[in-house]
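Each value in this text was obtained by applying a stated rule to the coordinates, not by laboratory testing. Computed from a prediction, not measured in an experiment: that's the story for all the values here. Cβ atoms are built from the backbone, for glycine too; each structure is taken alone.
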Structure P
């Protein structure tokens, strides 16, 4: 997401190197030192600065940049490091924004629909996607193929789950295109009818990116620059890593805190082009402030109809009596202490972003950070305080966001330790041996939708006296290693760990299929993501 800005809070950034008893890479920097407290609506008080620095140290986030939009004013600050050893994070620092790209993709499509310039879009949001990219957009359900619309895709109600583990960055050494990714949808299980339940699906925003490129005949990055970025003066916003590297401002590097080594590890850059309109934008909080001001004030370059589209919720995310959470054009719509708010977070697993905006208050907050795994936690803690301060929410009514996310981390750690018991609660007290030897399980496995991997035995990464069956998946956008540990019989616990450690470890149930000839026929994996079942996928053994 982007936002417009007209005024920067006076802030002289100090690149203060602080030693915390570890190596230089373990230093946790302070934020901007000179804070202008003369304006009553400037949120960057000394107290807030100390709070932010404490959160960054606690959650091991090296650097963070913030913009606060308050009517016609925009206040910005940078805290910590854009890169070690001494490049400070500033409001002009570039970060990946992850899924905060989606609102740009959706808004561009809204503008194209309202312009009526593309004949393929004359039916508006009710246009079936297959009517535009007929040969490419095929789902496993025939009715869904014919009837899933732009509106369904933009609001995550197509019935197709996430399937991020099928998202290839390259195939056989060749970079994938949007068309390649969309054409693979036909090979992915659908576990719901369309318009029944909300399933967050990055691949549907890849499909929308392909739609935009098809109807305009242009690369999506050029379309967004033409329709949004240039009109708003967003001069340092990109959808190509190489362009971002050539920018006149610093591109933040991402770092993962390694507890065993007590230092930060630099992480690789994310493939922005492959992520496209689902998560490929690289920008600054200065530029994104221009986007938010455009949204809260409903200004050009968008028409009134496009602004109305952007604010219109499409689907109920979590039906229930406790609260209302709706989803529209790349935005969640909810309330925050009685005030209507639109928000979205974004993550490439190495960078994080968070954007909130309040249409009635003409107010918004944008935060980008470069801590692998933990940026989104830190951002939410900080943003909730800034917003609660703005709304003068009593301390007694404020949620302890830090505590909430500590509990989330603790639960994930507990679940990981008990993965086999969670997946196989009824397994035999004395686990049965596999039908075939571990050596017979080694080989090449292939699924039409999820690709090919080689399974082999190697020393266990966490237990010196054990081995494990592993498969490396470097060709995926979110590259990871599968590690299989025996549960009982032909059932195995499968751990998926990102190769660079930038994400949590996920686990799935696996079962080897043995043919009537006694040989291994394949491996079935029961995929889950975001608390939802994605389907059981068979990887046939081909070698």
Structure Q
């Protein structure tokens, strides 16, 4: 018998239900049997404050837009990954180090080419280092390579020879390499004027496509495209665009108007304008940089008393400095090697915990008393007084003001001398004419403290700003820098930090954080520790916006 209308509708509904449930089963089975992976395609646009001048790895030293762009366009023999581990870039494998640790032999990968298709050879590497070493080029990196001999043993093999063993040398092999065929015919005096500083040919993950300028010559943006033959593999993103702004207010406005997806740097005082957005990820990234008050005992006799130095260390409210000066973009600091870097000794942070009453007792026991009606302690007519010298950066000024409040609350008299960087450098830093100096130090890619804490570096141009001198510390520093074994260096650095902590040549305040803002649509970003802001691009070839599903 023929189906009734009701039965037909019932049958159609049943078939539809089977189809729907079947499609759900197929979809569920597909999802369960596959995983999501990055795919090629998409783009990223970042805003930066400043103007490019020298997109050239021999002329940049970090900390500006030139360094940012250079990091993306050029490659080194080695590079750091997101965990600050050295890995190969143009090199085929990690260098072979001689038994006396003076010679580093490194081989290039096969088939490497520049963005213009010309093969990369050992000649390019030798040329780059010799350009940097040549005083006529005025490279800011010259001192890094001053005592290194470089030669090629064949077209793919380079040999670096040091005068003395130096464990901190290895990170230098991240130096960006220049194409010899582009630069060799340009006289040193003409290098700063060369068009190739703004039309670079590199070997990094992205290559220059277009440069857009305003009518008056201001660079508005650079468009970079993925380099298919990059040594680390073709980047996932097809394109990266960098847009340039005059101020951070302009940068923030560009983000809110959706002209950019990322902010190359989010200043502490601008963080509030972007942090509430659900469409941005803010990365607080560790830098190997600390702020400290360096104590010059030669100029302030009261600081020769350990009890006074300890009272200063125990009465610093670091949390207040983090919150009120750095607006949370920092962490408390207790020593000369920051957390996350080789040799860090976490035990020293417990040596001088914030304890106002303990600090007061130290001063009382040392004979520094408060007279009736006075707010400044004295001993034998000597006031507990000194001057803090610092530059006029907002961070240092605010930190100095907080230190003055904190220490005057326990009986010190603190004077502040705020100067321009030029005045500070010429009149105080070079001749060491300060009682105390509030400053920051960036220890770099390797934690070697030689430049900052070895006794030979006490006079200008050395950076031992506290005049710290310890035979044992000197020996530990030299031992650590002459041996490339990480565990050996770790033990020396940990003991070195114990000596610094015991002597209190400086009062350590905070470790700075670099705040980086990127759209939630950009994936694959892994940032923990970087040496300078340009290193946020270390793994840019692995960033992605597109995905695909592949079977498990």
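Comparing P, Q, where is FRET efficiency 1/(1 + (r/R0)^6) of positions 342 and 454 (r between Cβ atoms, R0 = 35 Å, to 0.05) highest?
Q
Comparing structures P, Q by relative contact order in percent (Cα under 8 Å, 6 or more apart), which one has the largest value?
Values: P: 16; Q: 22.
Structure Q comes out on top.
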Report summary line: Calculated from one of P, Q, P(r) over Cα pairs in 10 Å bins from 0, in percent reads 3, 15, 23, 23, 17, 9, 5, 3, 2, 1, 0, 0, 0, and the structure in question is Q
Report task. Identify the structure, out of P, Q, from whose coordinates distance in nm of label points 7 Å out along Cα→Cβ at positions 470 and 518 was calculated to give 3.9. Result -> Q
